[in-house]
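The following blocks contain the structures, represented as structure tokens.
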Structure I
Amino acid sequence: MKLTESRRYLSKVVICCAFSLYGLKLLAQLPADLNATKETKALYQKINTRREKGISIGHQDDLAYGHGWYKVKGRSDVKDVTGKYPNVIGWEIGDIELGKPYNLDSVYFDDMRQHIMETHKRGGITTLSWHANNIVSGKNAWDCAQDTVVRSILPAGSNHQQYLQWLDRTAGFLLSLKDNQGNLIPVVLRPYHEHTGAWFWWGAKQCSPQEYKDLWKMTAEYFQQKHGIHHLLYCYSPSETESEAQFLERYPGDEYVDLVAFDCYVPGNGTLEDIAKYKVAMAKNISIIAEYARKSGKIPTIGETGLESIKNPSYFTEVVYPLIRGKGLAWILFWRNAYEKDKPNHYYVPYKGHPAASDFKKFANKKNILLH
């Protein structure tokens, strides 16, 4: 499946007109999908204009569970501490391709759908990651011992037809995201992320740059052409990179991407030395995406980040805030607060009573930090 030559031409005409008439800013108000729904176009423009006011706070799985609790209606660890919900809520749809009723973190897809509706009504934004299983081994996304998985699911590959069935199931969920009027709720999809690392079956050591690009294009085109899905914004989100050249090595093209991002965590045990390394990596990667966004008209954001257990009580005001202030980023998404009893230290925003809670509240109350 390839974009038709006419569509490629039209895409280039739109881009050229945007440059010549209005400059870079207009580009970021036009989704890459030329058939995007009006609601999706409105979301794209809202994301772009909102970042002029500041950066939105995001949190993974925020409404489904938190530190020490699971499935409590209306609850949120972010809200417990700040009094407000995150502007951006991330969800994981891994295992949807297997037809399971819940995802790999035991969040039921029916509940997720309801939370996405609630977020939409509040004027918030939903972003979806997808840790799809390894179709060759039958194990999870982190089973990356093979270097033929991507090749096997591309057209002419031995697992291509089965993977299309996985895409069909995923499309079914995406098409079920509707508001009370029956309109499709636009969401941000961040597929095949952290691909510059080597810990997923779609990683840099598991497939060639061209194979990765072909996987991305195949997925987007199948959703659009087979299922008529035009309510997605696509976010390209590698792990840390060292340069724009490395960032773009597996980039599928501007006609397939709406937001550019990266994932970056404090390494090791969160020591002062680890945090120093984090600051360097964050600053470098923010600069990379901000510069490419300026040139291409895409919207820059931070796909995932955080300090596990938040061992530094001033992490948010003294580490994060100076890094993100004034950079034009749409949002910063902190990873999940695990509810599982065997993961008591796996959390990335402070819960009520945590030593960093007052710092997080101070961070959240800054005028250019956005919640709702």
Structure II
Amino acid sequence: MSLHVPAPAGESAGRDVSAAAQPLPEAATAPPPAPKAEGRTRGRLRALDGLRLVAALMVCAYHYAGRDGAVAHSWGQSPKEVFPSLSGAFSYGPLGVQIFFVISGFVICMSGWGRGLKDFTISRVTRLYPAYWAALVLVTAVFAVAGYQRVSNTDLLANFTMLHMPAGAERVLGVDWTLWAEMRFYLLFALCVVLPGATRQRVLVFCALWTAGALYADSSDEPFLQLALMPSYAPFFIGGMGLYLIYRFGHDALSWGVVAVGFLLGQRYAVQDLVAPAHMHVFHHRSQFGVIAVVALGFLAVAAVTLVPWISRVNWGWLTTAGALTYPFYLVHEHLGWVAIDKLHHRTSLPDAVVFAVTVLVMLVLAWLLNRLVEKPFGPRLKRVLSRPPSAG
């Protein structure tokens, strides 16, 4: 087992989520009715918080029992042997990342509406960095104590910027490739929508231009354009933004067209990335139908929890807790989960299913501690520091 996680490769043709994503979009919010011209404003969408945790658990199932690699070392054998009836279904877990990206498109459009560039940037930094820094320290410390291989000191320090991937440094957290995708989305959205001021027309134009640009990048074989415009992931962010326009302004053909194009292109890229040729040896051969079905269910789930009144108005308090746990859980579950499985499997007599369940529960408790001890106290403090005007002299 190693702390160095190379870029996803193999059965996913270089983009299979060996971790899967988001920063996870921040807890979503939903609004009371407002004047029709302005649409709805922000409030709380608790059901969307719950959906975020479901997506994170999909990714977790993949990392613990839906793939080979380091987790096979933890179990002492391939997860196909440990969970013969479930490992195939768990191999579809990477699609939780695509669902994250749809949610992110919705939530970032919501949180950026009416904000200036500075406020938007501060909100992203204070949301992402405190838990991320804590996760870096925690995973590095656990790996050092357990005797697992770590990245070099210089690469570890570069990881604290969250810009280590474009800088060519090795990753400490396997899942943080999705954070790099999110940051590129934030940059595009900030420059094209937040900076000039968010309006319905501006978001529609942004979605159209990004879709066209991503398709051009994909067909041009220009590495920089592919890096900047993310053809494989753009449709999911764009679909989420289309759903937010419907949520804010009501149903119309253009906004639903944005959602439809996002789904139709997104499923194609998901199949391309996750369905291996029949002759290739992989952990599990995912089917085209299965991938398309999960992507469709992801889009439908985000639409349901935001647009269907009786679902969007669900007000169960535990859903907010679920949303708060999602990001720290996502950051720590992979590597620390492998360590926990290794210790529980080889040093106890617990059944494998219990080891799996206990590991997930331990990671959720750890996520709760990170939220309580790191995110809640340090997020507001970081916001105050970043919002403070420069001192004279």
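FYI, it's all coordinate maths here, none of it is from the lab. Bear in mind that the values here come from a model prediction, so they are computed numbers and not experimental data. Cβ atoms are built from the backbone, for glycine too; each structure is taken alone.
Observations, loosely collected:
- Origin of the value -10500, where helix-only ellipticity at 222 nm (-39500 (n - 2.57) for each DSSP H run of 4 or more, over all residues; to 500) was derived from one of I, II: I
- If relative contact order in percent (Cα under 8 Å, 6 or more apart) is computed and equals 23, the structure in I, II: I
- When mean count of other Cβ atoms within 10 Å over residues 101-108 is computed for each of I, II, the largest belongs to: II
- When mean count of other Cβ atoms within 10 Å over residues 221-228 is calculated for each of I, II, the greatest value falls to I.
- Answer label among I, II for the case where Kirkwood radius over Cα pairs in Å, for residues 77-124 alone, calculated from the coordinates, equals 13.6: II
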